[in-house]
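K.L.:
Following are the structures in question.
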Structure I
C-alpha cells in the first residue's frame, strides 16, 4: 500500500473578486506567488491529472505536518473544534491535537 496523500484543491475562480484597483491585483498575485514558492520549498506537488484547465488544481503531500503547515486543514460540518485533512481517496483524516499545537508557517 502506498503512502497517504493529503490534498488541497485550489480553485482560481473569484481570486480577484475583491479587487478595485490594479494594486489589489498585484497584491493578490504576489501573495499567491509567495505561497506557491513556500509550498514548493515544503515539497508540495501539483497533481497533473487534476482538472487544472477546468479551474480546479489539486496539490498534494504525503507529509501530514507539511499539509498542516500549508493550511490544507478544514472543519467538517458544523464542528469547528476538530480539524481534518482530505486524502486523494476522498477520506477525511482527523488531525491529532498535538500536531496542530506544534504547527507553524
Structure II
C-alpha cells in the first residue's frame, strides 16, 4: 500500500499517527524495567535490550511519520506545529542515547 501526499496531508492521518506514537511511547515506558537494573543482570539481558530497542524504534518511526503528516497539512491548510509528536520523537532519541551507553542499567 502506497501512501501518497494527499493521504498524508489529511488531519485524520496525522491525528491517528500522533495517537499511535503516544501509545507506543507509553508501551516503551512500561517496558523500561526490561533494561533497568533488574533486567540488565539476567541471562537474557540482550533479548530484553533488543525488545526495548524495537519498541523505541517503532515509536520513533510513528512520531516521525506524524510530524511529516502534520507538517504536510500545515503547508497546505495551515495549522500549528506538531509539538507533541516532536516531543515524543525527541524523547525517543534521548532514550536511545541513554540505552546506547547503558544508562538505564545503573
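Coordinate-derived values only; no laboratory data. Because the structure is predicted, anything quoted here is derived from the model rather than measured. Cβ atoms are built from the backbone, for glycine too; each structure is taken alone.
K.L.:
Computing FRET efficiency 1/(1 + (r/R0)^6) of positions 8 and 32 (r between Cβ atoms, R0 = 25 Å, to 0.05) gives 1.00 for which of I, II?
P.N.:
I
K.L.:
To continue, here is another question. As an exercise: mean projected area of the Cα convex hull in nm², calculated from one structure in I, II, equals 8.2. Which structure is it?
P.N.:
The structure behind it is I.
K.L.:
With relative contact order in percent (Cα under 8 Å, 6 or more apart) coming out at 37, pick the structure among I, II it was computed from.
P.N.:
So the calculation was done on II.
K.L.:
So if we calculate FRET efficiency 1/(1 + (r/R0)^6) of positions 40 and 80 (r between Cβ atoms, R0 = 35 Å, to 0.05) for every structure here (I, II), which label has the highest result?
P.N.:
Answer by largest value of FRET efficiency 1/(1 + (r/R0)^6) of positions 40 and 80 (r between Cβ atoms, R0 = 35 Å, to 0.05): I.
K.L.:
To test your reading of the models, identify which of I, II gives 1.3 for distance in nm of label points 7 Å out along Cα→Cβ at positions 48 and 88 when calculated.
P.N.:
I
K.L.:
So if we calculate distance in nm of label points 7 Å out along Cα→Cβ at positions 16 and 64 for every structure here (I, II), which label has the highest result?
P.N.:
That would be structure I.
K.L.:
Further, regarding this structure: A value of -24000 was derived for helix-only ellipticity at 222 nm (-39500 (n - 2.57) for each DSSP H run of 4 or more, over all residues; to 500); which structure in I, II was it taken from?
P.N.:
II
K.L.:
Which of I, II yields 2.8 for distance in nm of label points 7 Å out along Cα→Cβ at positions 24 and 56, as computed?
P.N.:
Label of the source structure: I.
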